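Just below sit the structures, each encoded as structure tokens.
Bear in mind that the values in this text are calculations on the coordinates, not laboratory data. Just so it is clear, the structure is predicted and the values come from calculations on it, not from any experiment.
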Structure P
Amino acid sequence: MDRFIINQNTQANGDHEIHNATQGCEHMPATENRFELGFFANSELAFKRAKMNWPGEKISRCRSCCAE
């Protein structure tokens with residue numbers, strides 16, 4: 001199981017981006033801008049949880065660390 005975070009700040013396109021904190025990523029947000037989503041078997045499950053928690057927000061997965 002990997003640990004996933006979501007960027008509390010929006011990207012230029014308005015998305016909050018999910019990252020795999022276990023694998024690490026060159027696009028990870030600053031520590032103070034990270035919100036812990038939890039541990040999941042894959043980024044799709046982390047994405048589903050984020051959409052459940054914030055249904056009105058635009059959420060996407062990082063293409064570098066969450067591509068499956």
Structure Q
Amino acid sequence: MSIFARPHYQSEITNFIEQMKEQKPTLEAEQRAGRALLWDKHLDRSLLEEYSEAKVPQQPYVYQTRVK
């Protein structure tokens with residue numbers, strides 16, 4: 001056994017999270033539903049291709065106007 005190992009240690013945060021999960025067993029499912037609502041989006045690949053093709057190249061220094 002290593003002298004640095006703490007075999008039975010649990011932080012206060014871990015205990016708090018486990019206690020929350022015991023009190024509200026649907027918590028993880030609700031979190032996943034919230035993530036799906038905001039972040040998990042299906043992307044249209046053809047639209048992404050069109051957006052990248054329509055991109056205009058940027059000047060090296062954005063704020064400099066072109067002098068002809």
Structure R
Amino acid sequence: MVNAIKGVFISCDIPMAQYIINMNASLPASDKFIIHILDSTHMFVQPQVEQMIRSQIAKFREDNTYVKPN
């Protein structure tokens with residue numbers, strides 16, 4: 001019998017994948033969202049966390065962007 005789980009496929013570079021894996025690891029076991037890591041740049045996550053991941057990545061990029069002082 002086949003078991004199917006609905007998820008969101010994420011494709012990204014290795015550092016961003018590590019960031020997402022680290023976000024997942026920092027959560028309690030009941031809140032972990034990664035369904036399966038396919039390789040170093042691809043993974044399936046639970047669909048309800050897609051927006052949370054997007055907002056955390058946007059915040060991370062904003063916090064780590066260099067702005068040249070005037």
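Before moving on, here are some points about what is shown:
- Origin of the derived value -12000 (helix-only ellipticity at 222 nm (-39500 (n - 2.57) for each DSSP H run of 4 or more, over all residues; to 500); candidates P, Q, R): R
- Mean projected area of the Cα convex hull in nm² - highest-scoring structure of P, Q, R: Q
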